[in-house]
Structure I
Amino acid sequence: MACYSFTRGVGRGDDGLKLMIFVATAGVPFSEIEAVARAVLPKFYLDDINTDAWRVFSSYPKRVVVTKMPKIMVERFVKEHLRADHVVGSELSITGFRFATGFLKDGFGSITKSVAQLFGDDEKPCLGLGRPDSGCSSLFLPLCKEECHPPFITNHKNHHQHQIIIRPLPVIFHDGRLAKRPTPSTALLILLWIPLGIILAAIRIAVGMMLPMWATRHIAPLLGGRVVVKGNPPPPPSRRSSTSSGVLFVCTHRTLMDPVVLSTVLRRRIPAVTYSISRLSEILSPIPTIRLTRIRDVDAKKIKQELQKGDLVVCPEGTTCREPFLLRFSGLFAELTDQIVPVAMNYRVGLFHATTARGWKAMDPIFFFMNPRPVYEVTFLNQLPVEATCSAGKSPHDVANYVQRILAATLGFECTNFTRKDKYRVLAGNDGIVSSSSEGEGGAAAGLVDAFKKIVPSFIILH
């Protein structure tokens, strides 16, 4: 960042960009660059979209994006979220072992030729959008019939002949630990905060493990945390009328802290159903965890047994989602009990995300507590009436969809049909299935080695 700012200051922006590309990609496996372009960068790109420019851009039937950035870093976002037909950018030089050298093939000189070849000699682009102070604009604007600069308003006839797309396709799934775009000032702030954040996280985790549940909520504000509670939680089992089973709290899934925060609010340790959390997270967890197998009959039996003992927490989405969307709810919970209390969970963090698909999941609680002022919101909805459960003849699918809708309405989120498998296919290129070998003690060492293999190259490119 310092080198880039320096070269920009002396009027050598292209050299600064080349230097930054070299620093970010030299020695990095090409597969890692592809993964970051797929899972991390789209969120930052979308946040930087100019709505006026998008309105004009989307009104044309054929759309091309020109950039000096390596094509591999922008192509997926541009084609999937901006619905562009073509992307013209620089090309990274790759070794025979599929590692990036950090250098560009042919520099930036080939971009203008590529744009000209794309349209041919007899066809010119109708309109070019660009900033006059941008070095990239000079590569393609002279080829266009009309140029448009900020505030990106055009009266071209074609602007009204094609249907305008209201907004780019939203980024529902994204990975990486940084919650804010790493501008120079933000990146410096994060680097300065990390040592303090690690100390603060250690203190918060230690306090949470040692103190009783009823005291944790009162201590949290002293350590910078905050829990906002809405609605009326059900009374503890000791104050209820005699029932055959406990209450099943059905929560939206934002981070692995959801059931812990719920237990803190209810002032008692409520077991939580889990699937893919790390062994370290289980050790640090102040509440009991019940690990599922994804074998329906086995999992149903486990949940029924736990409900016979008392209350239980389940997150039927099966995985976390950072954006204001709810994934499809599994209907398994609806088959097992009619005492269902929906709970809308949401959170806000300032610097670090507490979830990951490709990184080391054992770091999730540490990154959550490294945030200066993490905030959790817990909203209790009324227990489902009997006529809305399977006991009244409703199908598990209908009950699950109903619970998803009322939770989404409470949070102001949108319902989707995406599943855990969809998320992991987008972010990690797999189905998100946890190997059974990693469940036992023998898989712990191998899992640790795999985690380090993932985490080292990830830090190089701010993953």
Structure II
Amino acid sequence: MIEVTRTRITKALLLGAVVGTTFGIGVNGAQAMSLREAIQLVVTTNPTVGEQVKNRRSIDHELRQARGAYLPQIDAEFNMGPEFSENGGVDHPDATLNQGPHDHGRVLFTQNAQISLQQPIFDGGRIDSEVERQIGRVKSQAERIQDEAQVQSLDAVEIYLDVIRHTDRVVNAEDNVRAHEEILGLVQKRAELGGGNIADVRQAEARLATARSSLIQIQGDLRNAQATFQRVIGQPPADLEPVATGADLPIPADVEQSVARGMQVNPKILLERHDIQVAESELDIEESVFWPQVELQLTGNTSQHANGREDNTYNAAALVNVQYNLYRGGADIARSKEFKEQINEQLEQLRQREREVEEDVRVSWADRQTQQESIANLEKQVDANQQTKDVYQQQFDIGQRGLLDLLDAANDLFLSKDDLVSARVFETFANYRIIAAQGELVQYVGAEMPLEATPDEVTYAE
């Protein structure tokens, strides 16, 4: 996460940068990476998103398979080879055939060819329902891609901000070390001139060591954040550009509007609605068995020297086949009831997702309010600690304040600044989390979704 600051100014005005009201969050550099670029990398290269994309492609091919059932099935069969036959026609052949009797059967080289066509005429809507089921699955999977992209992008925002937050914490910790070095220098100089004692020097040295330890710890936090950044984004962090904060973000006026927006566009909810469509189509498929199945069958075949006969045969047929189940022990009715309950199950899952989205939105708003209140308090605390430290420094310089008070004031100022850096970042993240909870994070930053994230049918290059 990142610190919300003014443009960087001199170290002496660090407090003003920390508590400023007009700010950007980030570190400028020659090879900067923007938040949009980071999220685009996640959407394009994240393996979890990629897994959902490949699944969508698979479902698209299943849709094409379903549509193929509208077309006739044409099969051809050819075979040849020796055939042994022993039957009445071989033992006592027809007198019209130029063929003598073979009491023990005979072997002839036979050749056969057959072609057939099957075309559904009426199937109770089974093919239509299967196509609708696959269309619903395509739309549902498109929303799953959108949802996974939103989830992974929010992780990207968090670690993006976290890297900058720890970067700014390092700056604050470095300033704290320098402040303690200056205090130690004053104490040492005073001791050399006989105005101090060795105990004050040792106390200042100990506090300087503590300040350096804090710096080392925060530098470690930064390195950890950079490692996580590379795992989430897929690249090491370059200089990170500022991100939009506060009023620059498209946050609704209140939490109720935000909840309503999430109910409209959050992909978690949309995919559940498409899953209901899938369940309804599955019910229609199962209930198609209550109707007769009508199919046109065209066949033609030719045989040479088949069944031990030295002649050729030709057959052709055009049949309308009607199949209608009269009784199956009540299994079809029970199966229909099963799929009706599955629709009810999907409806309950939709209600659960709606509750989860609403909770996520409300929790994000609550966290935003908490951080805003914390920032207001910390700004006052930083201001008070800065004034206290300045006064103690003046009093210490003229001998009216002890070293321990000055060291404590410097440490309190460092800690309150550190807390303010984090609080401002956490508030910014809460804002982005609200947008993500509504289901619009990727779209807001301007990143492009994969082609497979569209609910429309997609044509892929072979």
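Have a look at I, II and say which one yields 16 for relative contact order in percent (Cα under 8 Å, 6 or more apart), as calculated. Don't skip to the answer; put the middle values down first.
Values: I: 16; II: 27.
Comparing all candidates, it corresponds to I.
I have 58 for percent of Cα pairs over 35 Å apart, calculated from one of the structures I, II. Which structure is it? Write out the running numbers ahead of the final one.
Numbers: I: 41; II: 58.
Of the structures listed, the value fits II.
Looking across I, II, the calculation of helix-only ellipticity at 222 nm (-39500 (n - 2.57) for each DSSP H run of 4 or more, over all residues; to 500) that yields -22000 traces back to II.
Each value in this text was obtained by applying a stated rule to the coordinates, not by laboratory testing. Quick caveat, the model's predicted, so the values are computed rather than measured.
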